[in-house]
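*Asks:* What follows are several structures.
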Structure P
Amino acid sequence: MSYYKYARESYNQPKEQLDELWQKRLVEWRQQNALEKAENPTRVPKARSLGYKAKRGFNVIRSRVSKGNSKRERPAGGRRPKRYGQSRFHPKKSKRLIAEQRASKKYENLEVLDSYWVAEDGNYKWFEVIMVDPDEPTIEADDDINWICDEKDRVGRGKTPAGRKNRGLRNKGKGAEKVRPSQNANSHKGK
């Protein structure tokens, strides 16, 4: 069997059977910043299947997102609505998309290609975000990836796979009539 097959199987094990290496990794990752640049991808087969290449212009950013619900922002001003509902607010986007958006906001000169789950514990989820430098000459010369040089703010426009899933664009045909152009455009709240 090849190395990639062994590497893939190690991620298919139940989360309870994480070995000591992973426990040590998680201890290190908890002490690092929420966004950390990694030298190499942790899951090499997964990263390569999503378009990562070990060449100049490709970067891997490990992003930590806290689990659970988020708090709704309070309205400006001193008045507090009686039944505002602050603590049980569910954002309508996935943790993976939040990780991509945070990485894109910090590294403005890079474009997000894709992302994947790496690890999680009781408090956090870690995702690795594959980012590409569109100004790098090696990227412009590579026919497989040079399309990204024409893209701007892919995450903000929901063009990454996580964004497309969040927008409901995986559904096609019957049953997906109210998905496009957006769920908000098809809602009948104001009518």
Structure Q
Amino acid sequence: MAKLYYRYGTMQSNKSNQIITTHHQYTTQGKRCLAYTTPIDSRSGHKKIKSRVGLELDAEYITDDIFVRVKQEHDKEKVYAVLVDEAQFLSKKDIHNLSDIPDLLGIPVIAFGLKTDFRNELFEGSRVLLELADAIDELKTVCQYCNKKATLNMRLRNGVPINVGESIQIGDEEYVPVCRKCYKERLELV
């Protein structure tokens, strides 16, 4: 039975590298795998997934007709998996459309993304994935400050932690992974 998987982690938890590695594992076995991302995150360039270690993968953008597009591709040539990067930016409707792929086409969907924003609030896509996914895995990394497991994302402005602003602000250097204790301590100092 195909499943909807959600693999989440903080910034710097190796999400993009994992999606590229997963794609490589399928394709080196001769198994066709489709990769998708969102146009919201333009750091890697147009229709690209790029990891901090320098690996990159061509991808298509998620659209409202994702189920139809995957079905058409599958009808042309068997698709063994659908991979989705930056899934936190997807809408509730997008996630429901993705969940139809394993349910109706028998193709596993593996979505990667952040769980929460820098205010520790769930993104819409993450919330719906946590509700619907058949399997949920946490990708781990360490706290920027104390070396414990990081569970939150902290936004910095000029090196100073902040917890105000728009939920979505694309960036790399502006965010650090932190544990809950360091998150609270650093924000109290502000």
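No value in this document is a laboratory result; all are computed from the given coordinates. Just so it is clear, the model here is predicted, and its values are computed rather than measured. Cβ atoms are built from the backbone, for glycine too; each structure is taken alone.
*Asks:* Identify the structure, out of P, Q, from whose coordinates P(r) over Cα pairs in 10 Å bins from 0, in percent, for residues 4-67 alone was calculated to give 20, 53, 27, 1.
*Replies:* Corresponding structure: Q.
*Asks:* Give the label, chosen from P, Q, of the structure having the highest value of Rg/Rh (Cα atoms, Kirkwood Rh).
*Replies:* Working: P: 1.02; Q: 0.99.
The structure with the largest value is P.
*Asks:* I have 3.1 for distance in nm of label points 7 Å out along Cα→Cβ at positions 76 and 100, calculated from one of the structures P, Q. Which structure is it?
*Replies:* Structure of origin is P.
*Asks:* Something else about it: With FRET efficiency 1/(1 + (r/R0)^6) of positions 52 and 180 (r between Cβ atoms, R0 = 30 Å, to 0.05) coming out at 0.80, pick the structure among P, Q it was computed from.
*Replies:* Q
*Asks:* Matching task: 28 is the computed value of relative contact order in percent (Cα under 8 Å, 6 or more apart). Pick the structure from P, Q.
*Replies:* Q
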